[in-house]
Structure I
Amino acid sequence: MSHEAPRRAILKSGALALGAPAVLSALQATKAIKVGLVGCGGRGSGAAAQALKADDFSTLTAMADVFQERIDDSAARLQRMYNDKVKVETANMYVGLDAYRKLIDSDVDVVVLATPPGFRPEQLRYAIEKGKHVFCEKPMAVDGPGVRHVMETVRMAKEKKLNLVAGFCWRYSNYIVETFDRVAKGDIGDIVAYYATYYTNPVKPMPAASERPAGMSDVEWQIRNWYNFTWTCGDSLVEQAIHSVDKVAWAMKDQPPVSCVAVGGRQIPAHGGNIFDHFEVNYLYPNGVRAMVANRQIEGCYNENSDYIMGTKGQAIIGRGPNPRLTGANEWTFSGQKYDMYQREHDILFQAIRKGEVLNDGDRMCSSTLLGIMGRMAAYTGQQITWEQALNSQERLVPEKLEWSGSLEVPPLALPGRTRFI
């Protein structure tokens, strides 16, 4: 498919400043754009592949991870796909908790951040401080202090006129963009309620303690199983179902809710992890509008990933069938050609860099992340949480100092009604 994005999709995806100053002048058409990958797992490797496909002269020149084997596997896979576009010398393969700094300090133009989200605020800040364009996977943080840190980084990126694209991929999907355009212009009337489901199997089930190799530190064990710890992933609502949360935010024009209440818990033993395996959050918006997000990650259960946007004149339905549709006064079903939203994120990013334009998803990527964290806070504590409480929360989940060989106690599973809001 053509890589030329519809202008509407570009504008919907973030703030695009045309005619940027000379310091961001368009790169020469054949000048290489050097890409560095931080986090070489499956999603990171996929994002790097999309970055290499997005531009004829993009090249991968540096990789960073805490595990050498992941760098090796990712480099081999990308080499098979893109051959001479992968130019990562051994000296530019960085390993360790500080590997991201060494990569960002190297001669790269674009940094792809795909490590667990607990690391995102610190890594994003360093990339922007060093003047790099960034693609960062969702979510942006796992706690209130992390979100506030990223909000300040977003401000810095705007001042530096650096491109910042977030991995909230549905905002780059043409058929979802068209659906939300129709909702925004009133085809289903005024929104009165939104119900989103994210019912799936577990992403990375926690292995039993007996499977932990002798001598492996707490820090290494938790990072290897990062999806099962709140400090690394933010829990399933924040790490996976955040896509549904982001669509709710989109429908509500990225304006924050008043408050939320939630239920959640753990039905299947966690084997030492401390995340819930189900949530249901009820967000209250001004004028009494309600948005409900339900997610579950348990094997053997009913699975569904859908959105039901209910209005005064009809309903928008996404995920129940091959194409989005509107019912009611203005019936419609998407019938065009779908494009790859993951690829489009990078296509638009690299087009902006080439043209000397600025694309910044920062404000909405922070608000959507906080919306998910707010729901988790309500479920963990059993309390009603306001937007202001979530934004100003002092709870820090990510340890201030990590040592690879160090010990790290896992906080107990949250108990609603007993776990305190901080």
Structure II
Amino acid sequence: MNNSTSPGSTRREFLGQSALIAGALAAPAILTSKAFAADDTPLRVGLVGCGGRGTGAAGQALQADPHVHLVAMGDAFAEKIQPSLQTLRAEAGQHGFTERIKVTPDTCFAGLDAFQKVIDSGVDVVLLCSPPGFRPQHFKAAVAAGKHVFCEKPMATDATGVRSVMETAKLARQKNLSVLAGFCWRYDYPRRELFQKLHEGAIGEIRSIYADYYTSPVKPMPPASTRPKEMGDVEWQVRNWYNFVWLSGDGLVEQACHSVDKIAWAMKDVPPLKAVAVGGRQIPNHEGNIYDHMFVVYEFENEVRGFLGQRQISNCFSENSDYIMGTTGSAKITWGAGPVIHGKENWRFRGPKTDMYQNEHNEFFAGIRSGKHIFDADWMAQSTLMGIMGRMAAYTGQEVTWEEALNSKESLVPEHLDWKMPLAIAPMAVPGQTKLI
């Protein structure tokens, strides 16, 4: 990890970056360079992280371009690779392109250094789908090696990691590399059209956004009594990564970050001034140290507010929606129905239904082919930091400014991880006692 703190990193710098990408809010930012390859030249893909999301991303990559070849796979745990590979081969067989999977035993890599072995295996594109605590390190290594990158959300679990991602993004831009973010809703065509209309003034000036992410637990923490005696601290935590802040960032950062990103999108990717939040742990989580609920209030310029409720508790009301209020109307995004606008002119998306996960990979690989590279790196870092900012406010009970979040010296991810090293579990945060670092 890059642990340097950039004293000049302020909200003003982010505003400058926002101005650069404001013209591409309804679609990904594009870098133009010489086309990567002729239409029939193989694009060799390597997958890092062979869980469900990684397997899905690899399958979508294989369908995005007829000459994409999956050639390497890596995971911290060897037993994750073959089930992922079998799933991909079965799906490829259904679509008639099993020949696109060219993974061999020699290109399957396990261990904490598997990401580097995948990067070094001769691939052109890397899909980064490991737990987000590893993302800054993996992203840095992939860009240093000149690889195009799909970077699953979120991009880090602390501000130190976000600053590392920002520095890596600068290098990726210099190298004209494609960087695709896992904030998949920006590749959902109904939402794209909705936000474009909002930015064109369909409901007047946006005054507030309320987003919620109320759902059940994602990966419950098993009791400590189930831990094998021979299993070390690092393996125990990585195997149960969702329950540890350094690996997942907490539920707000890892799951509800999609809602955070839509708030940012509505505000044209201009960052908030500050945030306050409440949160805690209602259901015992054994050794885990993440909250199971938070409520964040983001304050933007002109007293605009963004409200975000997040909860992961069973047998409770569930909803994942967004309500956007403007001076002349309102917009609503719900999970089951398409987005709608109620204003001077009512609107509902009428286009065809497509798979946003597939859309993003289609556009990603088309950009690599054409030389018009997708570049999501700037706003993906900002949306990640907004999530971390909300968590910091909830954990400490303090009002957190954008500058405090961006320049925080908190560094959660241990350096030089080793399976045998001791790694104590940090205590759960207590508002009013946990300090803002």
Structure III
Amino acid sequence: MNQTGGIGHDQWKTRFGFMLAAMGSAVGLGNIWRFSYVAGENGGATFLLIYLFFTLLIGIPLLLTEFSIGKAGKMDAVGSFKKLAPNTKWHLTGLMGVVGGILILSFYTVVSGWSLFYLYRYLTGAYWTEPDGGFGAAFDSWIASPIAPLFWQGLFLVATILIVMQGIKKGIERANNVFMPALAVLMILLAVYGLTLEGAKDGLAFLFTPDWSQLTNPSIYFMAMGQAFFSLSIGICGMLTYSSYLKEKDRLPAATVGIGIMDTVFAVIAGVMIFTAVFSFDVDPSSGPPLVFITLPSIFASMPAGNVVGIVFFILLTMAAFSSAISLLELPVAYFHRTLGFTRKAATLIIGSIVFVLGVAASLGFGIWGGVQLGGNNIMDMMDNLTANIILPLGGLLMVLFVGYYLTKEQAIKNSELETPFLQSAWYLLIRYIIPVIMVVILVGSLFGII
């Protein structure tokens, strides 16, 4: 393949296909599993308000920044920086993104394997009723097994590998053309169903009525910032990689705003879908990570047509997991493929194997390696904290410093493709002065344990 992004450089078939794929990258477990329990633990509406603020003020401008690097560089995460900043160390930003993507995908496939297993259990009818001892005991026992979760993790990863092997048009774009419309329809259906439940109004109040006193809690700001990064897939160069496959005629600003808004809409719909059910059955919304795998199945077993709701929910959760996983896998695959010269098939298999091995460690952290902890965090929590609270914001900080300080203002604005002078000035002001300060605060908070 041409290393400069010329003949042979894979491209999206349509800009809409790119937008669906980018939304697929953003709309994943981060919007359903992670958003729900983080919002539940941090006050619901107050967290949502801060999350929306960070998404608009930082997320969308930073997403445009990442897109602009990828489209201008026309290469993988490392190659794009080398092309735009030859004979410098800026390419290490891309390399950090590749490493971060591998780490995220390694524990992401573990949770995705859980979702796939639950889908299987619902399809076979095994989870239509509460198992002996309850869903909590069944889940804890199952994830502690040294073998069973690894099978489902491996099955999910194999399916992801097969999609990425097919390339951009035939694999990633085609898969997201199916996943994303289906995901939207299923989420809306479940949200509407949730609104019909008896306690729905209490769930809506939790999600949309802020407790203003919580604005003085600094940890909410850090968690909301981390969630905005995790949800939008910013900071690890996955979006940079996707934008490198754009055609010259495809414009960035409208696509960026559309992706940012739709990602937020999906998160809010997920909140409506989950918290209406949670409050209807008098469940604590701060149930934490088990919310999706313990609390909701218990609710499904008690509600009318809960078996159907359970099947639909875990279908959409699994599809959301796939849409994000293929973008996370494409990031290191693109680097190995175009920079190191591996074939796409070989690169995908190599990265997939590395991801599986790291995922084994994360999975065993719930069982026989449960004693491996740092500050009370198991192996998966350590991976999650490292990526969400350090690698992602550090990657985002380096990208804004690259565009705001290494490139000239003229280069930065040209690459952003913004045409309105006001938007050009506002965006450049944000990435040069405001966002770097916020990112430094987030990093300091992470490093000194404020989060």
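Taking distance in nm of label points 7 Å out along Cα→Cβ at positions 61 and 253 as the criterion, the highest value among I, II, III goes to I. Structures I, II, III were compared on FRET efficiency 1/(1 + (r/R0)^6) of positions 173 and 197 (r between Cβ atoms, R0 = 30 Å, to 0.05), and the highest value belongs to I.
Identify the structure, out of I, II, III, from whose coordinates mean count of other Cβ atoms within 10 Å over residues 93-100 was calculated to give 23.4. Answer for the origin of the read-out: III. Determine which structure produced the value 1.16 for Cα Rg over 2.2 N^0.38 Å, for residues 77-140 alone, calculated from the coordinates; the candidates are I, II, III. Of the structures listed, the value fits I.
Laboratory data are not the source of any read-out in this text; all were calculated from the coordinates shown. Owing to the predicted nature of the structure, the values given are computational and were not obtained by experimental measurement. Cβ atoms are built from the backbone, for glycine too; each structure is taken alone.
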